[in-house]
Structure I
């Protein structure tokens, strides 16, 4: 079933970490297995933020003797960044098995990402000038507390609550998905794509790399591919409604925008509220009411509808 939510502040920033936590916690019943966030701070052109993990949390919690391995992997990531000419500005522990690195780098980002992911068990969750992607097992309160997300200042964000049906309950299978290796492009999605493998092979033939078998990642890479061709986000999303088969509602974000798209049957729910300075959306109105308890008018986007907002 799963739940998705998103919000964007037009022309301002706010505590999007706390806002998204409240919304995703309200959607816990739609997916209690894992929770993920894609949060967007104010971008700075001269720096990159990388979120990565070196192990699954369950391995650590169950007492597997991997602490030395994790420390060695973290040290290798640092070494490889420096070898490629990156200047590390900060390197902080998010959890025992996940880190946040801020760095400057003017080389090929895909080459750098591939070089780092050659390290055993290292998975980059996101790289961006604004995007920070955080996901782990448990509900929103647990993940937010674990990664200290309340107080995260940003312009927009989105998130996902997952009910595992076809893959493992682990961080790798959790959502959102970053469009590897494109800076700042991420997607959350509720639904199922029936032409997943056909569309994936087409993108792979163009040189794109996939890190999972999740159709949400396909949408992210599809959009990033269109953006790379110089196509505007809204136009790319409109093309996706025709090119992607199945039932779906998805939210996509870039460093300065947030968009939603629904398939031509509009089978997957989404409720939306918009004011002059704020837009918020979710699979159920209860999530919107978690941050807007007073009376507001919400609506459901139509079938095949695409909307984009800018921060």
Structure II
């Protein structure tokens, strides 16, 4: 792809193909605030390193980011405490559902990676210790990187998650029993549920992810992560970013990516661009059916992948 102008025709072609796709999966019905989403909604955006954004469909429509935010809290905590984080959370794929309790007992309260719920709780806990306001720090970062000062937390979604968050509470209490949680569990859960309830569009998230394509450099030119840390985050996204279907995602898409049960997926082409796609219908692993298909088509058409 020699010209950035070719991104728009590619997106238009993908959207037309997705429109013809019959099965779109089902929204996340275990979070009542997400259950009513139309699974046939679709948006996709590509952001270049200089902030130029291309989009198609519902690419300006805000949606619930959910687990996508785990990438940003991971990066923000790494920027504060560097490798000390990895003493408290691993970097290996789990092979189990994202909210599983099973491995924690075998592994003495150390979660397998930062993107399963247990690992994300540890990262949020540590970021809250570092900043005093994990969810606020995340929101400030997303507003700055996306250029959208109106990004906000949907408090209704946060309340809905809190009311149905017994398993996350169990994970947090279990890890606290092993000394791997520093803040009071109710405080941590409030920060975590609010973090997952940020609403943003494909355009916002494609722009906000740009620092990972720029090897750690933020939109204003300052450095958030070292090149090695940016590589680490991208690597963990590739191997662990799509729940227990990361191998299939790497096989089909060939990019570091992170999904959320709100139907969004972000992806990174290091040194070139970042993407975000949204469609609320999920497969059995919690990944957007149309979103993964669209990213598959993108890398196939453009030849842009890490392989």
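Read the figures in this text as sums done on the coordinates, not as results from a lab. These numbers were taken from a predicted model, which means no experiment stands behind them. Cβ atoms are built from the backbone, for glycine too; each structure is taken alone.
Some notes on this structure:
- Answer label among I, II for the case where distance in nm of label points 7 Å out along Cα→Cβ at positions 139 and 195, calculated from the coordinates, equals 4.0: I
- Structure (I, II) behind the derived value -13500 of helix-only ellipticity at 222 nm (-39500 (n - 2.57) for each DSSP H run of 4 or more, over all residues; to 500): II
- At a computed 0.10 (FRET efficiency 1/(1 + (r/R0)^6) of positions 123 and 275 (r between Cβ atoms, R0 = 25 Å, to 0.05)), which of I, II: I
- For FRET efficiency 1/(1 + (r/R0)^6) of positions 107 and 291 (r between Cβ atoms, R0 = 25 Å, to 0.05) computed as 0.25, the structure of I, II it came from: II
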